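Undergrad: Next come the structures, one after another.
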Structure 1
Amino acid sequence: MTDDDRGEPIDEGEYICSISPDVIRVLMGRRFFELLDDRLCPVLKEAGREKCKSDFAASEIVLDSLGFTEDDKEDIFAVLKSRGARCDCEILYNVVEKSRLKSEHWKAHAARGE
């Protein structure tokens, strides 16, 4: 638990909700979502596509490359999970409005006539 401005404890859900807009803004500013999309759905097919392993391994690599601390990452993943992410690909499906990975997914459904 953390304390609010008055020194009183707030619950974890309130804390995550209170930091969520700022965390997302920082991640967008640092291009985290674009960099993750580059790993899972590169523009150039020759770049090599990383598959989601049902964890946050690719996100960890990107966050490390951006210089985030372990404490930062703990907050970041709590916010991402609160927005429906349970793995790398779900960050791009559920947290951000637009990503190449999400677009590719729906184009494939449309091509199959679903």
Structure 2
Amino acid sequence: MTADPRNAIGTASPEALALYRRLLAALQPLGTFHEEVKKTSVHLTRGSAFAGVHFRRSHLLLTIKSEVSIDSPRIVKAEQVSKNRWHCEVKVSTGAEIDREVIAWMKTAYDLCD
């Protein structure tokens, strides 16, 4: 993690950064992946991006790659970006929301980038 005031991590609030660290810890069992720190977000990659993390003042907005639209009330936005790809967004406001369901979605996305 690069703490630079010119990138997403360097400008993240302490609350959002704590959620991000918890997310990374929860994703470790999936296997190897990389963080690509951008100006306004972080891409989690395994060959290609399987998720995007957007820092907000008191929460994270996760964009998860999927082959289909994820049907859940937790999904705040789903956008079809190509014939077989969707970007589904979920808001994470507490550590408890980084649960089995979110990790399962992230694992499916991770596996798409094999």
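What follows is calculated from the coordinates using simple rules that are stated; it is not laboratory data. What you see is a predicted model, and the numbers here were worked out from it, not measured in a lab. Cβ atoms are built from the backbone, for glycine too; each structure is taken alone.
Undergrad: If you rank structures 1, 2 by mean count of other Cβ atoms within 10 Å over residues 27-34, which sits at the top with the largest value?
TA: Looking at the calculated values, the largest one is 1.
Undergrad: Given that helix-only ellipticity at 222 nm (-39500 (n - 2.57) for each DSSP H run of 4 or more, over all residues; to 500), derived from a single structure, equals -16500, which label among 1, 2 identifies that structure?
TA: 1
Undergrad: 1.13 is what came out when Rg/Rh (Cα atoms, Kirkwood Rh), for residues 11-58 alone was calculated for one structure; which of 1, 2 is it?
TA: 1
Undergrad: Determine which structure produced the value 12.0 for mean count of other Cβ atoms within 10 Å over residues 75-82, calculated from the coordinates; the candidates are 1, 2.
TA: The read-out was computed on structure 2.
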